[in-house]
Structure I
Amino acid sequence: MSWRGRLELTYRRDEDARRTLVHDQHDGPLRILKSLYPESPQVCHSVLVHPPGGIVGGDVLEIDATLAPNTHALITTPGATRFYRSLAEPALQQVTARIADGARLEWLPLETLAYSGCIAETRMRFELAPQAEMIGWDVLALGLPAADQAFQRGRYTQAIELPGCWLERGRIDADDATLLDSPLGWDGQRVLATLWFAAGSALPADRAETLLEAARASADAHVLRERCGVTAPNDRVIVLRALAARVEPAMQLLANVWARWREAAWGLPACTPRVWRT
């Protein structure tokens with residue numbers, strides 16, 4: 001039996017209370033576990049859960065978020081997203097977010113695990129108004145690296161889109177040894193981590209350079225320094241990408257850079273979601 005789940009999140013600003021509020025509607029097994037304010041009323045931390053615990057062939061999960069002007073949302077998960085083995089049909093997770101002027105989004109889910117035999121697709125689209133900004137990340141593990149369970153069969157397809165700014169599309173087949181094992185590809189690693197800072201308009205050159213330097217400083221001090229790089233594909237986005245054998249060092253690197261970017265771009269200290277430590 002396949003599941004269809006849809007979650008709509010609407011963040012708005014309560015000017016009287018100077019607070020970011022969230023209204024959610026869900027259909028099926030996808031919902032907000034909790035919305036918290038661990039750092040200030042202006043920043044709403046939302047924890048999303050999928051009670052069945054995994055996604056199988058035929059499942060379709062949709063997350064739709066709208067951030068009104070001058071809101072700030074941090075969206076995360078309490079655990080990994082798991083794509084299990086599919087018999088025939090693909091499994092799909094789709095994320096769409098619209099971020100209005102003056103709003104900030106932090107899209108920080110924990111890792112995605114693509115089990116051997118899965119046929120999975122993830123689509124992410126983030127629409128930024130001219131004065132909107134976001135930090136987002138994605139960590140993909142093929143198979144179960146920590147358990148030495150290889151990604152022997154299956155396919156994982158992914159798209160990350162910031163319209164008019166940045167588009168990433170990739171298809172990973174378990175039998176594509178050229179991609180997965182070549183030094184020009186994954187080089188035998190099985191975890192790919194991507195982190196980005198994006199704005200709705202061109203970043204001033206000095207601000208972009210500050211963000212690049214912050215990311216490179218964290219990368220140079222990290223154990224993955226030989227397997228990561230930071231670049232600005234255009235004047236609206238900065239991207240860090242890293243390869244790793246396990247999830248933990250990749251997540252650690254991304255969290256380090258996220259903390260530096262938060263401080264450099266927004267003057268906010270890192271406020272690590274408590275759910276990451278449980």
Structure II
Amino acid sequence: MTKISAADVAKLRKMTGSGMMDCKNALTESNGDFDEAIDILRKKGQKVAGKRADRDTSEGAVIAKKSSDGKKAVIIALNCETDFVAKNDDFVKFANQISDIAVKNNPENLEELKNLELNGVKISNEIITQTGVIGEKIELGYYDKVEGESVASYIHPGNKLASIAGFTKVIEEHAGKDIVMQIAAMSPIAVDKDGVSQEIIDKEIEIGKELAIQEGKPADLAEKIAVGRLNKFFKENTLLNQQWVKDNKKTIRDFLKEIDAEVKITGFKRYSVN
């Protein structure tokens with residue numbers, strides 16, 4: 001039987017994040033073959049994943065990160081079952097490693113990200129391994145990105161909520177931070193009203209008409225009242241028209257003009273768990 005040294009166990013633990021006894025047992029079973037030992041640990045993860053396939057992964061860590069050149073930002077969400085695991089340092093570290101891969105490789109979508117490699121292993125396979133390590137169902141549940149001449153990112157304390165935004169010009173870091181904090185706090189659905197889908201507009205008009213009729217307003221006035229309420233909806237739900245949370249006498253449009261009259265927002269993303 002191959003003698004398994006403490007150094008070998010420590011090396012496998014560093015490679016996989018698995019517990020010391022799991023690593024020792026895997027190396028013993030594989031007669032010291034690291035690749036086979038990793039497969040053994042992954043199979044353990046597959047068994048755990050199979051048993052917990054129907055579990056809800058409503059907890060997790062949401063990470064936002066900018067590229068080194070400041071022209072791209074990403075958000076990823078690594079989901080798990082419990083808040084206890086979501087707060088675990090190793091789990092958050094794993095989520096940050098995935099976000100680093102996303103920033104570096106700029107995948108187009110979630111599936112592309114899952115197929116990228118982390119430490120020589122596909123992220124999708126590494127998630128299976130970590131499922132065995134942690135003992136809970138883990139999923140890479142969200143990924144998106146923005147690009148611009150400059151970008152900003154924000155992670156709310158606790159890693160439950162993050163936001164990113166892109167801009168057509170380079171702006172000061174504090175200004176970008178104010179914008180992404182606004183996005184995190186106020187959850188806009190579009191940059192401006194022209195970015196709101198016709199489906200949402202039609203739905204809001206219909207709701208406005210129904211409310212007006214319920215309030216006893218004449219049917220011929222209901223449409224005008226609904227349009228008026230739609231304008232209020234745009235002010236509350238589109239980023240440029242929202243009141244700035246730091247100064248409600250200004251809209252975000254006003255704030256941007258003060259920064260640079262020519263700067264525009266190329267896009268934004270916001271994601272939260274719970």
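Read the figures in this text as sums done on the coordinates, not as results from a lab. Every value quoted in this text rests on a predicted model; they were computed, and no experiment measured them. Cβ atoms are built from the backbone, for glycine too; each structure is taken alone.
With respect to distance in nm of label points 7 Å out along Cα→Cβ at positions 134 and 262, the largest value across structures I, II is given by II. Given that relative contact order in percent (Cα under 8 Å, 6 or more apart), derived from a single structure, equals 13, which label among I, II identifies that structure? Only one of I, II returns 13 for relative contact order in percent (Cα under 8 Å, 6 or more apart), namely I.
Determine which structure produced the value -4500 for helix-only ellipticity at 222 nm (-39500 (n - 2.57) for each DSSP H run of 4 or more, over all residues; to 500), calculated from the coordinates; the candidates are I, II. Comparing all candidates, it corresponds to I. Structures I, II were shown, and Rg/Rh (Cα atoms, Kirkwood Rh) at 0.95 was computed from I.
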